[in-house]
Structure P
Amino acid sequence: MGVQKQEKARFDTRMPLEQKQLFEKAAILGGYRNLTDFVIVTVQNKAKEIIEEREQIIASQKDKEIFFDSLINTPKPNSDLLSAKDEYNKLFPK
């Protein structure tokens, strides 16, 4: 059984020196090995948060569509439901 090699990609960016120093300070105070680890972990966590939030919104919108569709396009009651209604009316006449 071999160890699967993970493909690597490079990400370069330019930023003002002041901003880089701020990030480096946060990395040190946060206990990260270096600025790269800090950036990767922080950005990865934020990316997951954004994706999860967006997926919840999409799921919520889909749930609304299903709910309102079921209210607007209500199917006719089947025989079991009609039978249950008759039983209820016998037990609790109006």
Structure Q
Amino acid sequence: MSLFQITLTIAMAVLSLCLLLTAIRFAIGPTLPDRITAFDLIVANVIGIIAIYTEFTGNEDFIDVAIILSVFGFLGSVTFAYYIMKINV
């Protein structure tokens, strides 16, 4: 096992821990903006995990999944922000 693979393994473990903590924050977030921020962070963590998994396996097909997921995450965040603006007006 090379140093690069060890670094990828550590990064995968750290991102998995961050994903778990963010999921807890998503579940207990007291307000809607907290949940929206947690959702955006979950999407970012999953994209990072997909990128690391792609490097582990060498299968570049998952990069397309990460790109599509980033678009959906962005659109979801914009939609929620628009919804919050409509509520407060």
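Where is distance in nm of label points 7 Å out along Cα→Cβ at positions 25 and 73 largest, in which of P, Q? Can you show the working numbers first?
Details: P: 5.9; Q: 1.3.
Biggest value here belongs to P.
For the read-out percent of Cα pairs over 20 Å apart, a value of 46 was computed from one structure; give its label from P, Q.
Details: P: 70; Q: 46.
Here the read-out was taken from Q.
If mean count of other Cβ atoms within 10 Å over residues 9-16 computes to 6.1, which of P, Q did it come from? Show your work: numbers first, answer last.
Values: P: 6.1; Q: 13.5.
Answer by label: P.
I have -31500 for helix-only ellipticity at 222 nm (-39500 (n - 2.57) for each DSSP H run of 4 or more, over all residues; to 500), calculated from one of the structures P, Q. Which structure is it?
Working: P: -23500; Q: -31500.
For helix-only ellipticity at 222 nm (-39500 (n - 2.57) for each DSSP H run of 4 or more, over all residues; to 500), the value -31500 is produced by structure Q.
Where a number appears in this text, it was derived from the coordinates with a stated rule and is not lab data. Not measured: the values here are computed from a predicted model. Cβ atoms are built from the backbone, for glycine too; each structure is taken alone.
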